[in-house]
1. Can you say which of 1, 2 returns 1.2 when distance in nm of label points 7 Å out along Cα→Cβ at positions 129 and 265 is computed?
2. Work out which structure the value -12000 belongs to, where helix-only ellipticity at 222 nm (-39500 (n - 2.57) for each DSSP H run of 4 or more, over all residues; to 500) was derived from one of 1, 2.
3. Given that FRET efficiency 1/(1 + (r/R0)^6) of positions 57 and 153 (r between Cβ atoms, R0 = 41 Å, to 0.05), derived from a single structure, equals 1.00, which label among 1, 2 identifies that structure?
4. Given 177 as the derived value for volume of the Cα convex hull per residue in Å³, for residues 41-160 alone, which of the supplied structures 1, 2 does it correspond to?
5. So if we calculate distance in nm of label points 7 Å out along Cα→Cβ at positions 73 and 113 for every structure here (1, 2), which label has the highest result?
6. For which of the structures 1, 2 does the calculation of Cα extents along the principal axes in Å, for residues 209-256 alone return 42, 33, 11?
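Read the figures in this text as sums done on the coordinates, not as results from a lab. On a predicted model such as this, the values are computed, not experimentally measured, just so you know. Cβ atoms are built from the backbone, for glycine too; each structure is taken alone.
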Structure 1
Amino acid sequence: MKKHAIIPIFIPHKGCPHDCIFCNQKKITAHIAPVTAEDVVDTIDTWLTTLGDVETVEVAFYGGSFTAIPMEDQSAYLEIARRYKDSGMVNKIHLSTRPDAIDERILDNLKKYGVDTIELGVQSFDDEVLRLSERGHDSAVVYESSQLIRDYGFELGIQLMIGLPGDSPESCVYSARETVKIGPAIARLYPTIVIEDTKLYDQYLSGEYRALSQDEAVLRTKEMYKILTAAGINIIRVGLKSSDIINENGDIDGGTFHPAFRQLVEGALARDSLEEQLHKLGFVPGRQPEAGRPIKVDFMSNPRSFSNMIGNSSRNKQYFLEKYPEVDILYKLNVTLDNGEYAAVIKEKNNE
């Protein structure tokens, strides 16, 4: 049985008070027309017919700042979701919103309709990054709204972006560490994508904004990932999926996007772990094998982490093949290892 499924209801841009420089919700959500109550019912019913047996089903309102839309609209959408929850057909109600669209009146209403999870699109805890991104609020609002959400007993989520204007490796790490201090249950990490018809796109074309390379984005995201997971925060998304964008060839620029960005990050973490173990075993980059015979080493992971150990498009295999000619590596399964845990073991030395 599948453990978890999300039924996404996109409310495109309806609740946002203004455009952040990176945002064009019409392209992100691929929805233009306003969402009606009938649309919500049709979407939920359609998903329910295809899910099969799932332990936890969530109805999730995405695409805009849900709590910034008129209260009567919020209530109309939530009333539908609550009916499905009360019937037992779905288990949780989930929404995303802006940090400055949270107050006690709003939370009272969300509690009334049985909302379980509130994700805040924080993007950064660096006030200069927020200013340059035209977010319309500073980081102080994030701490206040996060505390309110937790005081009301909602599950809290934090969304962070990597590579916004004014961002740096240091500010990315700072944002991850501040997220840990707040203590959300879940988090999302999104490298900044340059989307057409946005102010960021204009800045990109003029040279005012330099998009991160894919390697830079992976490196920064990897460091944030380590900080969050070490604190026990469940990272439920890393990077946009292809389905989140209408046409990746025509609508985005900058080279940061990759449809398997999470695997790039988790593969880089696997490579770091295995390379560190190689160093502890005494191997150094570039050293040639004695008498032309490489030393046999097993790299191991459990089945779920095996593709990350190999790396997207086998990039980890190629990396170790080129960098460590002294080592003959065999990639193997070991079901005793935890997810994201990797082991390097010398199998045969060249003098045996």
Structure 2
Amino acid sequence: MEAEGVGAIFLAPSADLEYLTGIERQIPNFGEASYAHGWVAGAFFRPGADPVIVLPRMIAAFDLREEPEGEVVVVNETDDGFAMFERIASGIGTTGTVAVGDRVWAETVLNLGAVVGFDRLRTGTSLVNELRRVKEPDELDAMGRAIDTVERAMAATSPLVVPGATMAALVEALEHELRAAGSRCPSFATHTFTGLDADDLDSGTGTAFEPLREGAAVMFDFGGVVDGYCSDFGRTIYCGDPPAEYRETYEVMLAAQEAGRAAASAGTPASEVNAACRRPIEEEGLGEHFRHRMGHCIGMDVHERPFISPEDETPLQVGMTFTDEPSIIIPGRFSVRIEDIVVCEEGGGRKLGSYPAALLANN
């Protein structure tokens, strides 16, 4: 903050706030949970000073698991929320730039701008992202625990991929096993699917309850959360005996994943790592069927910057964690995908999980 001339930063409930204060986020809802004066929720941070945390009574009463460091101001339902927020924002003692998290509510930003002046505002998530993107050993341990939940869930659910199974039932089984393995919740919407065509089966569409047929492959994409850290994981299971062409394509995908992992050394731009992952697929003439990016960084958010994709020139650093998730999806024929989390080290990436990468088939 001092280096960039930022006098204060306001962060709403988020991974950024949890990282800095330990204030745990709610499990996400499909519809947004809302409270009186909900827009005030968050904290002001200044160099060399304790944070000032502002919370509506409902969040303070029901979501605050332990008292955080710093001053905590609770706004009751009958209080004048704007007057209290104005007093705090005016009293932070800075005349410099005030940064706000990128996902702070518009109502909060408008009220903050009205207090300090809109010309003083800037986005601030990049400041915290530069701290969060490199993981300390205890963070890697937490991510390892989150990875363990998905690997255990995958092992328990794999035998269910048989003719007659439905994508909806597989999702239900996965999420049950995730919770049983210790995950707080899924890190994103659990997804099982056989492809992207209109007649393919997909847990997110009207085909979720249609029975699986022999000769189709099910792709899994899901993650867990342990101690605030996410995992993101994927495998493909063939229902039946895979034909030779399918096995060959699967091997191309494995080569792509390995190429991406090996290229992920410190100092290599993210775009070059993505290109390395794509190369084995392109060399086999299948480049148009790799419609994804190699991956994305991951930690307290399931998607974090930098992205391992063509547009991102960020050099990787030791301790960055990201997904390595090549896929080959050929319309009207078949699909394959795999996904693991990799940590950047000096000589290349190291896979954090231990689940087998070989083609899985239920005959």
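1. Numbers: 1: 1.2; 2: 2.7.
Derived from the structure labelled 1.
2. Going label by label, the one that fits is 1.
3. That value comes from structure 1.
4. On the way: 1: 110; 2: 177.
Answer by label: 2.
5. Details: 1: 1.2; 2: 2.1.
Result for distance in nm of label points 7 Å out along Cα→Cβ at positions 73 and 113 over 1, 2: largest is 2.
6. Details: 1: 38, 24, 15; 2: 42, 33, 11.
It must be structure 2, since only it matches.
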